[in-house]
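In what follows, structures are represented as structure tokens.
FYI, it's all coordinate maths here, none of it is from the lab. In this text, all values refer to a predicted model and were calculated from it rather than measured experimentally. Cβ atoms are built from the backbone, for glycine too; each structure is taken alone.
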Structure I
Amino acid sequence: MQITKKMFKNEIKIRVRYSETDQMSYVYYGNYAQYFEVGRVEWLRSLGISYKSLEESGIMLPVTHMNIDYLKPAKYDDLLTIVTDVINKPMVKIKFEFKIFNEQKELLTTGETTLVFIDIKKNKPVKAPQFLLDKIYCSI
């Protein structure tokens, strides 16, 4: 089910550390997956749900798909804003969209990840937990 307005959006700031850059002082491309993870975890936290509590409830969320478009490089010591959106109603899968901006509000990177809700005990896909859906709909 496609929603025309964003279901829930969260922003988090992160400063690029020296260890995240390559010889050109650009953020190494593989580190964007970690930035997306920070966005997802903080998106959940902004709903009042920690990833740890989700796992304690018997649900894990492995990534099944990731796509990234690198538009401009992020550089050492840049303060980045990671904007995380969920557009579709979570069902068995949840799709996150990301935009990363620098302090000048230039769009540097866009991406998306798809994760699947897995019952830890059965190791099988399940529907999104109702408590998560309730939190999302209370927030929009």
Structure II
Amino acid sequence: MLISETKIRVRYGETDQMGYVYYGNYAQYYEVGRVEALRKLGFSYKEIEAKGIHLPVLDYSIHYNKPALYDDELTIVTTIKELPGVRITFYYECFNEKKELLNTGAVTLVFIDKEKNKPCIPPDWFMDEVEKHFDK
């Protein structure tokens, strides 16, 4: 299992009239967590795409417990719990500075062969790095 933590400071423009983080911004926060989790594996999105793989989002879900507020420092915990196949799912927990769980979510992406524009299994170079984080 891979676990990655990313810190994000809530900016004023990300809040709504109530002073809460606008719900749609969490998708972007999760994306930042996902990009950093991939970086922890040794890849950037740019490198993955340069090697001929696209990773479009197939599914996104979130459950809200409490709102985040302007200037809160959030910790986005991103986890890969299962070895990927054609799909890879990232799980998220978002905490505030008081370590209160604000929301949980999951995003599933599909490996797409850029040349064929068809789903594919993850390349060996990707799986070799992911497998290092799982017990055999």
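Quick rundown of the values:
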read-out	value
Computed 1.7 for distance in nm of label points 7 Å out along Cα→Cβ at positions 33 and 65 - originating structure among I, II	I
With distance in nm of label points 7 Å out along Cα→Cβ at positions 57 and 73 derived as 2.7, matching label from I, II	II
Given 4.6 for distance in nm of label points 7 Å out along Cα→Cβ at positions 9 and 121, calculated: source structure among I, II	II
With distance in nm of label points 7 Å out along Cα→Cβ at positions 81 and 113 derived as 2.1, matching label from I, II	I
